[in-house]
Structure I
Amino acid sequence: METFADKVGYKYEVNNLKKTIITNNSLVYEKFSKEMDIIFKEDYSYLDILKYVRDKVHKGHKLLTHPLFGSVKPNETPFKSVAISIEKGPVDFKSLAIIEESTDTAKKFIEGRRPPNWTEKVLDDFRLIDYHLIKSAVESMDQFY
């Protein structure tokens, strides 16, 4: 099975993939904060998270998950979690292209639309969906690296 890292040409040694999760999801923070590096930005919007990830890519981090993975559209959920490399190197132009395109796509969904006034139960459901998406991605990375 080809992973995202394979598709974009990342080269890491087996079992040596160190990652940081950037999230605005308190559930992701609660579940992962003791076992891996987490940058938790509770007050950030979905788009703010993508911009923060973009800034990290500009500083030499690589994307380890696609910023728009999953089937929940950016205008449907306020929560986003993205995995990047801990290590920095030269700017990875594949990661940069992906995060720039993902940010532009998210803007098309979000800008000019009034955010829904979700109930706390619905927000909990969105937190859970985002958690399961990033958990699955992390488990896949850990299995293959």
Structure II
Amino acid sequence: MEKAFARIGRVFLLKLPEEYHPHKGIEELLESQGVESAWINGIGGFSWARIGVFDPNKKTYDTVSVEPEPGHVLEVVSLIGNSIHGDDGKYYTHLHVSIAKNPAKPFAGHLIDATVTPFLEVMIAELVGDTKGMRNMFRHRWSL
């Protein structure tokens, strides 16, 4: 079992506008504020999303693109994840999402990419503490 200890530092509220991509917007904020690691959650809407499930045998994601029904958006029921600033200077943001085309058609999985519409409200909690331990715990992301 791996573990690292952290406390909540600053908390950021971020509203991503239409046409933004979630990973890009989140990572822009993290970089501008010098955040090394963070816990992320949010709600809102997408005009399109690509989600996936990890296949450990192939070491890649099996993905599906999800489009909203005409005249609707994909409702982001829950966005949750974390981000770590790697030794190589890149952010490794890992997001999972539950979205709905309508109340009877939910989709969930790893968020590969999406386009925001009309907005995405994101709360980001900075994790302060054992940055080296957190990097070691999430180092597997460097190779994905």
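Quick notes
- Distance in nm of label points 7 Å out along Cα→Cβ at positions 87 and 111 - structure with the largest value, from I, II: I
- Entry that produces -4000 once helix-only ellipticity at 222 nm (-39500 (n - 2.57) for each DSSP H run of 4 or more, over all residues; to 500) is calculated, selected from I, II: II
- Entry that produces 2.8 once distance in nm of label points 7 Å out along Cα→Cβ at positions 63 and 119 is calculated, selected from I, II: II
- Ranking I, II by FRET efficiency 1/(1 + (r/R0)^6) of positions 31 and 55 (r between Cβ atoms, R0 = 25 Å, to 0.05), the structure that comes out highest: I
- For relative contact order in percent (Cα under 8 Å, 6 or more apart) computed as 40, the structure of I, II it came from: II
Coordinate-derived values only; no laboratory data. Just so it is clear, the structure is predicted and the values come from calculations on it, not from any experiment. Cβ atoms are built from the backbone, for glycine too; each structure is taken alone.
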